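A.B. asks: Each structure below is given as structure tokens.
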Structure 1
């Protein structure tokens, strides 16, 4: 079977690897001139690590001793709301954080060089598997739209699907050379939240979301350490500040010979850090079980899409009253319930 994939991010590369494992002829069309050098890092929960095992790149990722490192969920005044290991916070036994560009490079390296055609823009797609790339026509047995939350494939082929829309959240992400022994985990405030994670190479990754488009990081200098020190260590050239968009999963993920994967199918808020993991789940499911298997994932997609919206309001509520109620609720949350909630997000079987 000839498979054409629009998009060379996590979803597209994972799909290419999974379909090639089954002996299919795969071509990936990526509009950027080279593998993405996007900034920031990505947290790999148990389901992401399981996907990487299936895709043959799990051996690139080291997890110990990070998985068992102490971590806390703290309020913006420094009070500890939850204390766990990093792995427990994500609902499993293993956990790792790696630079996004590094993971993209590992996935790309698992494919033959000619498999991914960079600087390739898709201009038209047909339900019959036809596609026009840079003015040249081609035909495939299956076309996979894996081109992100503002997907061209979704716009062209799924016109009745809800359009991507801004969430009002500005993301923040940067990596510093500063090594930390403590202070890892999320810090949840009002209309903003941040998180601090160790990278496998010893550096530190900081991420966050603010509910005001032009929020200044200096406004968070009174938050608990080590966040103020890590803000000081940030450099403009290494920081990314994307505006966060979301796209509700359409009821139909398949139209003719065209299918949607990853953020193109279910772009959601980064509340759980599950974007890449879900994209890889989609890719493996489609390769192993076909479009019917992917359609059966719709309820999981919809549930996590809704949970990500609710979760972002929980981690960064707009009012002081809701912030106070959240802090009280977290301190009263039983350990087994917390573990079950975290595990339900990152639990997956192919």
Structure 2
């Protein structure tokens, strides 16, 4: 068998290779047997490729899902009867009604703290007062000046003006069920309540308004879960773009169901136009495990399995140059060896 024949078998073996996290590969041990059975190549002009100096990244791919993020249940806390609900898919922002109870709107406030007591003049200071004042100010009702944790006469005045603008009784007080507090605008993913239901039960499921990619990792791949890291995203039905890991959470397993614990990543999409028109889609996320900058690389098809063991490349004038291989990335392989230089041409099958 000629060395060109060896190359053909080697490439086939590399396709079937197991790529390790370090970027090295384990070539199938039956390579020698396959070589003995391989048919000789016909004489044909050799294809060549240049040895390039580039940056190679050892990457691992994981399948994820593009959607509007994790659903959360929104529960009503106001007495009475549900008389109005938003449409599925509707986006509700600050000051807009999330639902209606007894024909009165229950608006959305932004914040990280739900209301937990009646807010009125004479009450003790607290962070819930700041949540209300920040929202009143954002909606244009700011008689109290700079938002703080004190509920004053001026807070009550601003609250009355807001109540009047929303067709509510002007009490200057606010109960926990009078508004819905969420971290930001919400998108209604599904309704769980019907008109006429009690307004104190589960009403709907909501998500964030920005599409994001959710990926579940095995515990063994924890090293990929680095908040703030960039990830390459290939969106089915869309385009290729990049994303940023924004949250890392843990999903408990269930031994009774044979489910192992998972690490759940939320990845923001840097270019939202890449997912234009898609509510959900399958996504391939490429995580960079290691980066090798400024290395010499050749196409994988340029690698030759040497009879004496190891690998080499063949120059365009027929000289075989033994090489040591490094990481494999996107059809290229890092090569090191005496006599290699950037720009030289080597024989390849690709």
Structure 3
């Protein structure tokens, strides 16, 4: 245990990243990035402060906060949390990181204590977080209670077990190389389109959601909180409408993010019943993040998941040719979606654990 003085401050959102008071926010994001890079061995999940700041400025649907810990002038730990503003929501979700050389100094515990205090102050009783790990560490593993997947029993896994968290789910982080041949993806797209039939029509857009699809897109986004595998995670159903879709579009644009959506419209109802969304920041040479893929329950079994994934990958390779690969996360028990990913050419890259603690 170190005897160095530890100072922890609450992070406030600066008006601009160039402002004098932006240091805490910038340090928080940098420590979180460095922590993930150490844990997984690559920087493919790095986020830019400019992409995060707009979500802190307008907290209509999700409240955000955080803390940064320093030894002197050096930032050594950080936590960033979010709380859904949906009625009845009980949880606070957070990201926590400390630099490797201070992980035995009590910094991690102090930051978690502050998150617990923030949760209690807001009347929240459920803490949730994700740990990220390298593949094939050679360590003993902690299996998912779903029966699918496991995380290595490394320092983070042991930390959460010691802090009375329970592992709820294991997620596979997979990547798809955008620089290789796309012939197989085209063939899969064509076969999926034929299988879907005339009642389903693909719609593509970049940037903000077209006005004619905002209500339909709100519907499918609302289903993301109910139709994906959640294991024992306490998740409140999200309500989406046109105003919330427009708010989201503005936030992403303000963060300099380029978005590509492939959606399937169910022609008889006019509803969007499947979608895939890709996003990348201002540096188009960075990896692409896949943010969401969903086929609503009533329309599964028609190869719509394959259709939206393939359509978006083909479009993205032409639209953002400098991005090397796409990164995505899927629950290990979501075998239908993993089957699609593997057939397309996604390969496992890292592994994540979803942790939950019920506060007394």
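Laboratory data are not the source of any read-out in this text; all were calculated from the coordinates shown. If you're wondering where the values come from, they're calculated on a predicted model, not measured in any experiment. Cβ atoms are built from the backbone, for glycine too; each structure is taken alone.
A.B. asks: I have 28, 60, 12, 0 for P(r) over Cα pairs in 20 Å bins from 0, in percent, calculated from one of the structures 1, 2, 3. Which structure is it?
C.D. replies: Details: 1: 31, 57, 12, 0; 2: 23, 36, 22, 16, 3; 3: 28, 60, 12, 0.
Value 28, 60, 12, 0 for P(r) over Cα pairs in 20 Å bins from 0, in percent corresponds to 3 out of 1, 2, 3.
A.B. asks: Supply the structure label, taken from 1, 2, 3, corresponding to distance in nm of label points 7 Å out along Cα→Cβ at positions 83 and 323 with the calculated value 2.4.
C.D. replies: The read-out comes from structure 1.
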